[in-house]
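Engineer: Listed after this line are the structures, all set down as structure tokens.
What follows draws every value from the coordinates through simple rules; no lab data is involved. Predicted model only: the values in this text are computed from it and were never measured. Cβ atoms are built from the backbone, for glycine too; each structure is taken alone.
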Structure I
Amino acid sequence: MVIVRKREYLDELKHILSFIAKDSVERAKYFRQQLDSRIDDLVNFPYKYRHSLHHDSIEVRDLIFKGYTIVYRINAAEEKIEIIEIFKWTK
């Protein structure tokens, strides 16, 4: 399986990293490294995380990381995992 990061995800991540970097560039880099590591591990265990609360499809999952929800879709037919979006869930 390959991982494809969609444009919407990358745009949202850029805003998050910019916000973190206002406090500490090093923390922003570390956040990105940890997040990328967690996402890259999805190729080994794509169904590890819960079914998405935001989508009806069983193939769409929510990875929770440091208060952020990363929504991804498993496309078994094309052997890819699509990282769709990232957001901070607030009530």
Structure II
Amino acid sequence: MPRAARPTPEALSPAPFPTRPSDDPVAEVARRFARALKAETDATSIRAVADASGINHSTLISILKGRAWPDMQTIAKLELGLETDLWPGRS
């Protein structure tokens, strides 16, 4: 039996994602992660970050726009590729 679709971080946050805080604590962590990632990607291109991290650029765009939940492997690849911590911890 397939798992029910869950709302995206974008759907659980006020527009525009990721500029305004979410009342949902889990979506808020995803929003803060996306903001940290955006701050790191502003200095270079999305494709360069994706290549350095070994992920697909469309995955990176989906995370930045709040259309996908980043999984642990993707988070680890991004942090290693960018040589920085992105995970925001608890609010």
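Engineer: Please compute distance in nm of label points 7 Å out along Cα→Cβ at positions 5 and 29 for structures I, II and give me the label with the greatest value. Could the numbers behind the result be given before it?
Structural biologist: Numbers: I: 1.6; II: 2.4.
Checked I, II; max of distance in nm of label points 7 Å out along Cα→Cβ at positions 5 and 29 sits with II.
Engineer: Which structure, out of I, II, was helix-only ellipticity at 222 nm (-39500 (n - 2.57) for each DSSP H run of 4 or more, over all residues; to 500) calculated from, if the result is -12000? Don't jump to the answer; show the numbers that get you there.
Structural biologist: Working: I: -12000; II: -14500.
Structure I accounts for this read-out.
Engineer: When distance in nm of label points 7 Å out along Cα→Cβ at positions 21 and 45 is compared over structures I, II, which one is greatest? Write out the running numbers ahead of the final one.
Structural biologist: On the way: I: 3.2; II: 3.7.
Comparing I, II, the top value of distance in nm of label points 7 Å out along Cα→Cβ at positions 21 and 45 belongs to II.
Engineer: With distance in nm of label points 7 Å out along Cα→Cβ at positions 53 and 77 computed per structure, which member of I, II shows the largest figure?
Structural biologist: Max of distance in nm of label points 7 Å out along Cα→Cβ at positions 53 and 77: I.
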